[in-house]
Structure 1
Amino acid sequence: MNDKIFAVVNPLSSNGRTGKEWPQFEKTIKDAGISFDWQYTNYPLHAIEITGNALKAGYNTIISVGGDGTMNEVLNGFFENGNKLNKDADLTVFSRGTGCDFIRTLGMENSVENLINILKSDNYITCDIGLCNFIKYDGEKTTRYFLNVSDVGIGGETTYRVNRNSKALKGFLSFLIGTVSTIIVYKNKNLNIIIDDEIQINERINTIIIANGRYFGGGMHVAPLAKINDGVFDIIILGDFTKAELIANFPKIYKGTHLKFHKVRRYLGKSIKVSSPDMALVELDGEQPGTIEAEYQLIPEGIKVRC
């Protein structure tokens, strides 16, 4: 396939550094012999629109230049009315955000030199993706795809907090401070969870994590056994943790050893329903777009990602 490449660039990512550094990145990539077009995003969800227009114009490689949230918008731009705009198109991720969590699963670097090598190669992996139905803050039900990780619970509230404050401290510290701040005020939720219409959980829990990738929250190894293309979600449930238990086990989440704790359970599944009488926030690929009730569905081999 002859590559026709388009880059969707979020200039506000990496706390505004991407906008300042992009002209040099563009020059470096083009000096390496790679021809491409590009456009800045100007407002929330703009990357969805830009990506869709680029695919309709015949571009078949889309580069997401920004954070995991930008990547999520670009992913959603591959689809229109539930249908893929170009089944042969692929996604390349030049991670420039706070978390850089998706590329950790693939073992990718976020340097411009690595991006050039990826664009010059024909290496890609066909990844599963998730589809989430949830409720926007205006009360309307909506649907959104995700590539890496979604969760309901403390992760959603942490993301809400982090995304509304400066990320000048970069990923690890931004999410660490945001998580600790959230732990102090967070209350566990009474959640009703149904997995594959077979397993039903109705109890007070801290968080449910629906993982396609392995990392979230700026490097937390939350789903160490997840595989991006195995046809199932890794579903991690953090039970009714006390604040002291959560803080004591917090370092284990970064190491990926938390699954051994007795209040942590792991399931595999392709569909999940989450509801509650309590307010609970949904997080998708580092974005916090709404609340439950939420329904998740895995789409096997949903997109090709260059790596």
Structure 2
Amino acid sequence: MKHIFIVNPAAGKGIATTKYQPQILNYLKDSGLDYEVHRSLNKEEIGTYIKQKAADGAPVRFYGIGGDGTLCDVANGAVGLPNVEVAIIPCGTGNDFVRNFSNKENFLDIEKQINGKAVPVDAIRCNDFYSMNMLNIGADCEVVVKAANKKHASGSLAYAIGALEVLPHNPRYRMAYTDENGEEHEEDLLLCCIGNGHYCGGGFKGCPRASLQDGLMDVVIVRPVTGMLMMKMLLKYHNGTHLDAPEAADLIKFMQVKNFRLRAIDQVNVSVDGEVKPFTEGDMEVAPGAINFVVPEGSEIL
């Protein structure tokens, strides 16, 4: 099998190239592996590069060296290619996808990555792109925007600061969504997260009941909440206990579905695995087992 490492030079404020790329090259030079290291030019180029390298049908494993957005880009290039395996060496801001696995530190161990085994995991298709982890629309997407601008904070701290900047303004967004029966409802919402994995925002457990292999997406719709209850619910949202909170019974709509449609009436953005883009409407469906994802030696899906 050929091993190809795709480096995102912008990931983790540059540490993908300054720290992790030298470590990987040092390991590979005496490994005897068939490998290449590719420095990505931009997001769009990654998918084209993967398809070119996989075109002959030979087994090939692509390692994204970056954050959740880099993993998403690699996965979008790999969808529909049975000879391709996808791995991630996490060095982004949130690194939320690897939180779905035990011993997540193994993802930074190049030898355990090389010895890892690929397993089929689901993805969520939204219009013409795929999400490996989670789509966040509304207030939690705006938190992602704020967190990205924190020069002196990173990871969960940056997201926590962003949340404290966004939520006190009592944001609400008019949206229309389909329920389990396919009926449309129009409401003011605080946020909507559609999860394949559990985590977003550098460790917020937004979809605590999600599974990477159940053929379903978890939809968590949160209605506007204000005052001290908002701060209380933020803590529960972080810890993943919000779905069971008695005070949230009228605030949260939870579904596990194969298909979901969301339409934005107010102007709003979507965070796709940490990458922000404008959102108007989305037809979403689960793509069961769409990605052959490499689980490092010594780790397993939680």
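Readers should treat all values here as calculations from the given coordinates under stated rules, not as data from a laboratory. Note that the structure is a prediction, hence the values are computed from the model and not measured. Cβ atoms are built from the backbone, for glycine too; each structure is taken alone.
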State the single structure among 1, 2 that was used to calculate distance in nm of label points 7 Å out along Cα→Cβ at positions 194 and 266, giving 2.7. 1
Which structure, out of 1, 2, was Cα extents along the principal axes in Å calculated from, if the result is 59, 42, 33? 2
Among the shown structures 1, 2, from which was the value -9000 of helix-only ellipticity at 222 nm (-39500 (n - 2.57) for each DSSP H run of 4 or more, over all residues; to 500) calculated? 1
When 1, 2 are compared on FRET efficiency 1/(1 + (r/R0)^6) of positions 66 and 218 (r between Cβ atoms, R0 = 30 Å, to 0.05), the highest value belongs to 1
